[in-house]
Every structure is written in structure tokens, then in C-alpha cells.
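Below, each structure is written out as C-alpha cells.
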Structure P
Amino acid sequence: MLIISPSAKISKFADIEDSIKGSKIIIGDNVTIDSFVKIKPAGGMGDLVIGANTVINPGVSIYTGNGITIGSDVMIAANCVFSPTSHEFMSRDVLIMKQGFIPPSPILGNQQGIVIEDDVWIGANCVILEGAYIRKGAVISAGSIVKKTLDEYGIYSGAPLKCLGYRR
């Protein structure tokens, strides 16, 4: 189900697929979704919620997987990938494409989905993976990979990800 605020600005060149399994895509007030953004319900039953005044720049790919919550006033630069899911691959006897997706596991400590709080800036070409929890005010430099909980107002960079300091 698609729920899009009337004040959202979505490029005619963006591709937002509706879920065939019943998950929701909720796009808040004054959200901007630029050209060539792809939003695809795949890999799980999670909802995608995008908060007010968030800007998603060209070439971003968002797979809803086990769910994504993006807060308000978030800036997402070009060509980022959000993937709150992963393919199963352990069996040698079954093609990877036939093994399906790995469900989140509380036993293994996997957090379900991706959470991004308010006032976050994610630089170009970042990859945000299952279990990422990006707290309020964090900054992620271009090309980083995030799959863990980050501190409020932390400034992060790299793969592996390192904290460079904090906003003042």
C-alpha cells in the first residue's frame, strides 16, 4: 500500500513499486524524491516510512526488506543503497537465487530492519545494511558501509566504519 503526502515532491523519473505482499510505503510531508530513485518491496515484509522534509537524491535504491524507518529532515546523497535484508547462501546444493532471504533472528542478536533518526546526513555511495541504527544528527561520509548502531551526532567514515568525532 502506497501512502504519499500531497506535499511530497516525487520526480516522474522515480520508480516506487507497490507491495504485492501488503507492506506499506509511507512518504511524509514535503519529502523530495529525485530522479532515478528506486523503491522496491523485496526481501521481507517490512514497511518503509519516510519522515517529513527528507530529501532523497538521484540513483538511491531502497529495498524494504525487514523494514526501514527514516526520520525527518534527513539528507540522503546520490547512489546510496538501503538493504535491510540479505540472501541466504549457505547450501551448496541449492542455487543462491533459490535459497530466499535470511529472516532477522533475535537469537543471533540481529536487529530487524534499518532505523535512521532525524537530522542525519548520508553521503553519496553509502550502503546501509540490516541492523543499522543511525541516531539523531549523525553524519556518514561518502562511500561508507553501515550495519551497526551509531552515536547521536557522531561523524562516521569508511569500510570498516569508524567514528571520526562528533558534531559540536
Structure Q
Amino acid sequence: MSKTQEDLKAAFAGESQANRKYLAFAKKAEEEGKPGLAKLFRVAAEGETVHALNHLQASGGIKSTKENLEAAIAGETYEIEKMYPEFLEDAKAEGIKAAEISFQGALKVEGVHQDLFNLALEKLELGEDVSDEEYYICPVCGYPAIGAAPDNCPVCNTPGEKFYTA
């Protein structure tokens, strides 16, 4: 990999992380009654998204939909089989319960993502698209429900009325 390719990869990761961090900061600012500051954080987050997408495009990281699905499946598989199991072991060994809960929820939801991407790939190979239904996301663990929110999240038991659409 060339130095520029490494730089693009690092820049994509950094800008992506800045986006997520600024969105978390915006949420906190809103909770503290600072809507103007929350808006500023969201605006900066959107700018970071533009940067990240530009870097991903320049690096050749966006390919055909089939290749993108295959990459998504590979990423979810890595998280399920290697990353989160190792992270869970570390959190348990160190007795950090909040990290353990966070990793466990993410691990379960990554399996759902993997299943959804596999189904999408099967449909794509048949020349079809997945159904264009509303998705409902659990605000605690990220579980995606299709068509309607469940009564309670099957991963973390959050009430369905707290789900939001994506």
C-alpha cells in the first residue's frame, strides 16, 4: 500500500470518528440546554462526513454494490468472529462492566447486520432489491427492526416506543 493510500485510510478513519464524536457532543449540548452549540456540533459533523466520503472515494473504497455488500459482510464477520469476542474478554478480565455491556450489545447487533447484508446479497444476485420498508433503530444497542419497532428490543429490552427511524 502506498503512503498516500495509508494516508487516505487514516484520514477516512479520523474524519469518521470526528463525525460520530461531534454527534455525541451535540446530543450532550442539547441535554444541557445549548441548542446553538448542538447545531454547531452537528454542522461540523456533517463537514467531517463530507471529508470522510471524499477520502473513501479517493482511496477506491467505494466499488459496485455487490462488492460493497461483500465488504460489509466481511467487516461484520470480522467483528463477530474476532474483534468483539476479544474485546469482551478484555472487558471481563478488567472488570469494566459498561464496556462489557456495550461490546455484548454490539456483537449481537453485528450478527443482525450480517444477516441483513447476506439477504441483500442473495437478492442482488437474483436481480432484486431488498424491500423499501421503514427501519427502526434501538437507541441503546442499535438493533434494527424492519417495518415496525418491536414491543421491546430483542437485544437489550429497550421499549419499542423509544426506537427511532432511519
Structure R
Amino acid sequence: MTCVYIGLGSNLDNPKSQISRAINALEKLPETELLRCSSLYRSKPVGPDDQPDYINAVVMLDTTLSALTLLNHIQAIEDQQGRIRGSERWGPRTLDLDLLLYGDERINNKHLTVPHQEMHKRNFVLYPLHEISPGISIPGYGPVERLLEHMDSSGLEKIISA
């Protein structure tokens, strides 16, 4: 089994419900067990300011699926929940699922980059990740606890505790 972390985000069509449905779908993935789920956090959008705030969370899974197979499954969940892949980067969306970490592996190909290339800069990823796995270290960036020492938490609010 490989321990993986997935970031969840939504700011359209009842975001709390979108996150809840996505967590339920992740629980049903083959060869996968949901281990932990963070609280829900409200965050300001990255990118265009003329969009609603996001609801974010992070889940921890154990899986025997390969990283690319897992990616295909999480993209299918996004599609089932109305994700439209457009040209606008960081625009509003019903659901965004990001494969943040896949064990200690570093993956960089045309389909997938792990660790997720922006996660070490995002308070809406690091705070929920630290909540469910306080001792975790991000390959190439170090312990999350140390990254949080320099992280601005403004614009981030825990809204529903795990």
C-alpha cells in the first residue's frame, strides 16, 4: 500500500456538498482505503478575484493503485461532478482534486507532477495537510511544520472541524 494525499477544492454549485460527495467517491475507489479527512477550510481564490471563495480539504488514502491510475480515477470523479476543463487557469470550478503526494515518490511527466508543484506555497493545502498528518515532510521542500512557520494564514478560515 502507498499512502497518498489528495487536495479537494470547490467554489461552485454548493461547495460543501461537492466536497462531501467527492470524499464519498474517494472512499469507494478500488484497492483504496480512506484513512483521514481534514476539516473544511474557506479560502480566498488564487487567480481571478471575481469568483467565490473556495472550500478546501485534504484526505489521506492508502492505495495499491499506480499514481496514473489514481489520477484517472480522481479526474473521473471531477467529471462526474460537473468539472469543466477550460482555458482559464485558476478559475471557478465545481470540483478540483489534486494528487498532492504519492508516498515519497517524485513524479514529473506530461500527465502528473508529484509532489504537486504549488502545494508548498498554498495555505489551503498545508494547514489541512498538517491537521491530518502533522509530521509529514514534502519531498524537496521539507517538513510541513517548518513550511507553516513562514506561511501567511490570512484569508484562510477553518469552518467545519473533522
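Using helix-only ellipticity at 222 nm (-39500 (n - 2.57) for each DSSP H run of 4 or more, over all residues; to 500) as the calculated read-out, with -7500 as its value, let me know the right label among P, Q, R.
Computed on structure R.
Given a value of 25, 24, 20 for semi-axes √(5λ) of the Cα gyration tensor in Å, point me to the structure among P, Q, R it was derived from.
Answer by label: Q.
Given a value of 0.05 for FRET efficiency 1/(1 + (r/R0)^6) of positions 48 and 64 (r between Cβ atoms, R0 = 25 Å, to 0.05), calculated from one of P, Q, R, which structure does it belong to?
Going through each structure in turn, the value belongs to R.
None of the figures in this text is laboratory data; all of them are computed from the coordinates on show. Quantities reported herein were computed from a predicted structural model and do not represent experimental measurements. Cβ atoms are built from the backbone, for glycine too; each structure is taken alone.
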